[in-house]
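Participant: What follows is a set of structures for review.
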Structure I
Amino acid sequence: MATALKFDLEQEMQALGERARQAARVLANVPRAAKDRALGAAAEALRTREHEILTANAEDMAAARARGLSSALLDRLELTPARVEAMAAGLLAIAAQDDPVGAEIARWQRPNGLDIARVRVPLGVIGIIYESRPNVTADAGGLCLKAGNAAILRGGSESFHSSRAIMSCLQAGLKAAGLPEDALQLVPTVDREAVGMLLRMSALIDVIVPRGGRSLIERVQAESRVPVLAHLEGICHVYLDRAADPDMAREVTLNAKMRRTGICGAAETLLVDRAVAADLLPGVLAALRAAGCRLKGDAATRAIDPAVEPASEADWTTEYLDAILSVRVVDGLEAAIEHIDRYGSGHTDAIVTTDRAAADRFLKEVDSAIVMLNASTQFADGGEFGMGAEVGISTGKLHARGPVGVEQLTSFKYVVRGSGQTRPA
């Protein structure tokens, strides 16, 4: 019986992929106006079906609480009227982006008269695997549509009902614009076998985008037969330089950690120059503690504030996604960069300083997808970058890096125009 059920699921996933492939051929050639109409209609559906979406989310939240999910995970899962409106606004912001499909990246002529252009094209069919956050359904679906891609989305089991309600709005938008509803599909089961099947569908899926914790990313990278655009965990750092303004240091650190603790751009480690640690740390730590942050620190930090818990070696590589921060005193800029290089995940790292030379060196030498000066790491977000939304923050170095928006969901091809040229022997 189990074998029969697995066979049925394999057939269903295969059919899902075939429908997506057919839809991708259509989407690759539709004009911008049609895609923008679909996004606008989907945004309107999100607004008119808010009650339906929140009811589905309440069902997911109740099940998550019963399973004992942490407060950070519950925050990632929860939808509110404001968050539903943010999804709708995000789709409209995506619609307002320039259409990358068909855009000429470069063009040149060869001495033999050949005219060569590099032109943006969709990736094709994108499989997106994500955890917890149901808003990813709207963001990822909208971005893939705008870039002319079909998408198969597989959300976490904890957000299944919420994601289905959101997907129905996206498909309503496609239908209203006369586009194939199969352009955006949700894997219709929480069976973990479906993920493995998705990863093996190399004949039908062009790219897999995983968005979640380390265990998900590692599984996808180990098992996938499809190219992977990885979104790894965010071990994000804030470094307070010896030339940091004290008020700015406090406010940037507080926001970077505590604005929303459950997002990948939340700071997980604070580094402080030893030269100013005794002056800077008391105010910064007091503000964090008052906001409800649990603090773990090295011996030098605890010498300044004995109430800080001891930090272990594992803390420097932990993505807490919670109101917990590890704190370390370092011997200047060089040591801060070395710490980030050793323990960071290549996501987002920030320096707070008024020293231009120190800032320039940090921004140049820290090898992360996003580096920041005098700004909260919580700005590591496609919407905040003016992209409308993002599928995730890519921490890899191939194809796309940083926020993956509309442009990053395209590839390119070369268009060569001639007038009868033949290549000499």
Structure II
Amino acid sequence: MSNTLQAVKGMNDILPRSVPRKKRLPSSEIWSWFDGTVRRVLAQYGYKYIVTPIVEPTPLFVRGLGEVTDIVEKEMYSFEDSMNGDQLTLRPEATAGIVRAMIEHNALYNGPLRLWTMGPMFRHEQPQEGRYRQFHQVDVEALGFPGPDVDAEQILLTRALLRELGLREGEHVRLEINSLGQPAERHAHRAALVEYFQARHDALDEDSRRRLLTNPLRILDSKNPALQSLIDEAPKLMQFLGADSLAHLNAIRAVLDAAGLAYRVNPRLVRGMDYYNLTVFEWVTDKLGSQGTVCGGGRYDGLIEQLGGKPAPAVGWGLGVERLLLLVDAVGIEPPSDAPAVYVMFSSEAARVVAMRAAELARSAGLSVVLHAQGRDGIASLKSQFKKADASGARYAFVVGDDEVASGSVKVKDLRDRDVGETLQSIDGVAAWAHSSANA
């Protein structure tokens, strides 16, 4: 038996593209590209970055997500703090922690906030492609905004992000929306569901029978093929919505229609947490088999008060990073190259000093630069270094030999266009050349 330690099952390393990977996981280069895209798009929409702890009090999720949800019942990593006996949990999602932070710091005192975060979440479930025990989410929340305009804004924000990543609605992903109404409307619908399913009790599976008297709405989210016709004929929540709830949904639809965003109203869409009201939505795909949801969210106007804060409306969504990047790969999207702009090589100890100065000047002008590193056997031949430069994908090479040391210059070679050939730049001219190249 090997003594080599390995990562916990379902918790993965994100590695550079150059490192062989045993699983179909995104490389760190693609991860970095995704991270930069998220930050840029969310800044365009005015959302501010927030960081909350990975470990939270267990009651936060029991009260926030619902005691009879699958997450709380089956999936949370919970433990007792050996120092003080507190019950703690590795966060299974981000919304409850953000709401807890807003309450604790009285963050809405000066008005509503648009916030976002990205980081690891944890759920104890059977790992499979696109579904891991440690996974990462982008989480977007707007707190203190009651109107349907912000619901619609968040859906359009998601479309903008997906498009920036190269994904197109209708071709790669599609939008589904629904309204869960308000508590009184859901109560009336719940009563109708209980009556309907009780009359068909023998046809239900074990999970649905358990949920019947605790959370019958979750039966509608069952993936059991044997129940689909029964679910299709169940009472629809839309039939119980009052004028205000319908107006909220129709206002969102009007914005989406005006923006040319196609969608489907899915009356079976309920999401997995108990805190939602009114709007719920999901971006789904048929490119990843059973792992069809890549982003989902909705409105949760009661959660802030439920967790001990002053009543305030809120709406938000979560996006699974690993699953989305699997989709990017599945549809053949190639992220922009992360190759350096310049690969710097040298032929001697004296040349290395000049080369390192040239590299720093180019970096100061905004270019990405890789300097050839000396090996155990000393400085490699320029021929060998040129092979490394080609393999790096760099557009240019800086070459510093004895002649360049003597003249205080750097030879610049275009590695991708042989017709350009070589030019000679003085050390003092490297910064100007690099600045020009960075802005080309």
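What follows draws every value from the coordinates through simple rules; no lab data is involved. Note that the coordinates shown come from a computational prediction; the quantities given were computed from them, not determined experimentally. Cβ atoms are built from the backbone, for glycine too; each structure is taken alone.
Participant: Comparing relative contact order in percent (Cα under 8 Å, 6 or more apart) across I, II, which structure shows the greatest value?
Facilitator: Structure I gives the largest value of relative contact order in percent (Cα under 8 Å, 6 or more apart) among I, II.
Participant: With distance in nm of label points 7 Å out along Cα→Cβ at positions 36 and 204 derived from the coordinates and found to be 3.4, which of I, II does the value describe?
Facilitator: Working through the options, I get structure I.
Participant: Which structure, out of I, II, was helix-only ellipticity at 222 nm (-39500 (n - 2.57) for each DSSP H run of 4 or more, over all residues; to 500) calculated from, if the result is -14000?
Facilitator: Only structure I yields this read-out.
Participant: Quick check for you: by mean count of other Cβ atoms within 10 Å over residues 124-131, which of I, II is greatest?
Facilitator: Answer by largest value of mean count of other Cβ atoms within 10 Å over residues 124-131: I.
Participant: Same structure, new question: A value of 1.02 was derived for Rg/Rh (Cα atoms, Kirkwood Rh); which structure in I, II was it taken from?
Facilitator: It was calculated from structure I.
Participant: For Kirkwood radius over Cα pairs in Å, for residues 180-331 alone, which of the structures I, II scores highest?
Facilitator: Comparing I, II by Kirkwood radius over Cα pairs in Å, for residues 180-331 alone, the maximum is at I.
Participant: 51 is what came out when percent of Cα pairs over 22 Å apart, for residues 12-227 alone was calculated for one structure; which of I, II is it?
Facilitator: Derived from I, not from the others.
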